[in-house]
Structure I
Amino acid sequence: MTTAPLLSVSGLVARRGGVEVLHGIDLEARAGAILAIIGPNGAGKSTLLGTIAGAYPASAGAIVLDGRPITGLPAEEIVRLGISLVPERRQIFSTLTVRQNLLLGGYHRYWRHRAAVRADVSRPRAIFPRLAVLDRRTGGTLSGGEQQMLAIGRGLMSRPRVLLLDEPSLGLAPLLVREIVHALERLRRAEGLTVVLVEQNVKAAMAIADNVCVMERGRIVLRGTPSDLLAHPGIKSAYLGKGYELATPGT
């Protein structure tokens, strides 16, 4: 028996600035799985994540979380229901400390469950121990890799069931990319977190994804497992480069 997806999107259409960017997107993410979305710049990947998260309105189609329609709900309600977006380019608060940035990730629970939110700071610190060392540093003084760890940690503070990650490896050195990839793999295995990962670093995404969707010009043009896509000559030449072999986590 096939398990129903935790997150499903069907016929999703979205516009930005009056221009239609998404042209009927269909995708599914299973509980505890990592779904990678790859494609060229301008394909609509960030708009897709933002629309799922409620940051942009959907013009048509449906978004369903665990059987509940969430299309059109405000972003703060979608966070409460269990979807957290880690946006492209981190977007942390540069004048706030690392701890303050983390606490803001639990803003929707803070006034009613202040002690629990404060205790939850230990969770991103366990994933990224560097954050504990940087506790009193302001966000603007952190390196790019440290800011990305903070952005992911802030997303985890909402206790999400689905984490939407937009280009987490952007501008980072390979060692930092590897650390973030390993962290996502641990979250999936230890906590059953569902991850929808938009990533230009296709090799990193392929290494941990259960399924991959290829977007071009606002449409999903190909989908399958990493092995399926590795066997597709067009994908291999366009995104992976000559001589690429499918990696496994940790390699």
Structure II
Amino acid sequence: MVMLCLFDVPFTATHVDSIIQEITKKPVYQGLFTTFINPHTFYLVQQDPEYRQMLSQFDMVLPDGVAVQKAAEYFLKNDGKKISCERISFDTTSLAMPIFEWAQKENKKIIFVGGKPGVTKQASDQITKSFPDLQIIATLDGYQSKQNLVTHIIDAKADIVICGMGAPHQEKLLLMLKEKNWHGIGFTCGGYFDQLINGLHYYPAWVDRFNIRFLYRLFKEPKRLWRRYLVEYRVFLGHCIKNFVNKLTR
């Protein structure tokens, strides 16, 4: 795995199989913190430079979206060679299933954190339909202090925390755990818990096949996402255009 920068934002070039190997190569992994970036990240970094500094403290910063993955493969090089990476997100279409499968096999204790009260419990119910022996030991909402959440997670001796509180709150929580020397595995997951409420598979198969998940989400959640996709994503697009022009004129 290689940590690079895409438009001055930390970025890890890797694949799902490599991540699973990284996690499973030791009986107990001594702390592994993973988050994800998408086109909206570049708007957030522009608004709050501290967010970029937070991202740099993670062990892996993965491309949650085909647009970021393709931009990285086009613009980035490592040791003079173009990189190869995979679109990776913590959801049913990507990293979540192999992580839950491994956690069930290894009897790892998991805590879900985020969403409104009751959302993580509903998400847990959906996940355990497919992984009945998965040890989800707590489902915590995101409407309480981060310090209380950190204390609960540490006291529960959780092995894995899945945090869906939205950026940058989810990153802040995992970094608070890191500062407390919690030696577990932490993933951010954005809105995954909300997607799980009505079933394990949020996206129809044809949407996933054609990589148009963002259009489907915009169709499903227009009030929440229209500004993000149609206005704030322009920051990422601007970076792409600027770097494309620079590449042509070299």
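Upon calculation of relative contact order in percent (Cα under 8 Å, 6 or more apart) from the atomic coordinates, which of the structures I, II produces 25?
The read-out was computed on structure I.
On mean count of other Cβ atoms within 10 Å over residues 10-17, which of the structures labelled I, II is highest?
Largest value of mean count of other Cβ atoms within 10 Å over residues 10-17: II.
Here helix-only ellipticity at 222 nm (-39500 (n - 2.57) for each DSSP H run of 4 or more, over all residues; to 500) has been calculated and equals -13500, so which of I, II was it run on?
It must be structure II, since only it matches.
Only the coordinates and a few stated rules stand behind these numbers; no lab work does. Predicted model, so just to flag it, every value in this text is computed and none were measured. Cβ atoms are built from the backbone, for glycine too; each structure is taken alone.
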